[in-house]
Structure 1
Amino acid sequence: MQYYHNLVDELIANDIIPMVTLYHWDLPQYIQNQGGWINEYTIEYFVEYARKCFSELGPKVKWWITHNEPYETCWSAYGLGEDAPGFKDHPGTYPYLCAHNIIRSHAAVWHMYDKEFRATQNGEL
């Protein structure tokens, strides 16, 4: 986290408004080994990760993005198998499970932020 604190501080010092993307193809291997985005428990992991980011960086960061290119994550990684983790399930259920869980994770993080952080941090998600 210290790296990200330093990065955000440097951005602010140079009049650059930080905008943080919480998920950009960087799922921990432990979670991927449990199925990654096709496992609904990944939603809970993602909410806890986001809570940590909001707690640590939220006083300085006002703009948050939950997922970078969720379509690509679900279709290319869980359908076509072209990107990590390389599941090839086309046509199949994996891309749909992934999309369902990513949408649910976005909603869960939004509601958590709204309930726990928005009043004090006044950020946008």
Structure 2
Amino acid sequence: MIVLTTRGSRTGNLRLSPLMRVEHDGNYLIVASPGGTLSHPVWYQNVVANPTVEIRDGATRQDMAARELTGAEREAWWRRAVAAYPPYADYQRNAGRVIPILLCEPARADRAEPARRAG
């Protein structure tokens, strides 16, 4: 598990969301699946509005920039997601929508203020 910290799109308040850990080469994938339901999780709208997030993986915290994946890059990361947590495949079959996936990459120093530090 990882903890995703976002800034609320309407309130500006910090929001914490525990998510499945899908990591590769220091980048993290966040999957907007909420168990395969018909709607996106609240944190998804927060990330779309404010793509600078914090990922907490164990004791390590890192500011990251999130971007939604499409095409071949999405397919490669989707395979990693299903390998890390096989129920994602069932969630996609049941969702009735394409589940958005977002790649979180280390934030550059010249990006906007990070969503942090809660807790």
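Quick note: the coordinates plus some simple rules give every number you see, no bench work behind them. Only a predicted model underlies this, so the values are computations on that prediction, with no experimental measurement involved. Cβ atoms are built from the backbone, for glycine too; each structure is taken alone.
As an exercise: Kirkwood radius over Cα pairs in Å, calculated from one structure in 1, 2, equals 14.4. Which structure is it? Label of the originating structure: 2.
In terms of distance in nm of label points 7 Å out along Cα→Cβ at positions 42 and 98, the structure with the greatest value among 1, 2 is 2.
Taking distance in nm of label points 7 Å out along Cα→Cβ at positions 66 and 106 as the criterion, the highest value among 1, 2 goes to 2. In terms of mean count of other Cβ atoms within 10 Å over residues 2-9, the structure with the greatest value among 1, 2 is 2.
One of 1, 2 was used to calculate helix-only ellipticity at 222 nm (-39500 (n - 2.57) for each DSSP H run of 4 or more, over all residues; to 500), giving -17000; which? Checking each candidate, the match is 1. Here the criterion is distance in nm of label points 7 Å out along Cα→Cβ at positions 58 and 74, and among 1, 2 the highest value is seen for 2. When mean count of other Cβ atoms within 10 Å over residues 10-17 is worked out for each of 1, 2, structure 2 gives the greatest result. A value of 30 was computed for relative contact order in percent (Cα under 8 Å, 6 or more apart); which of 1, 2 is the source structure? Computing relative contact order in percent (Cα under 8 Å, 6 or more apart) on every structure in 1, 2 gives 30 only for 1.
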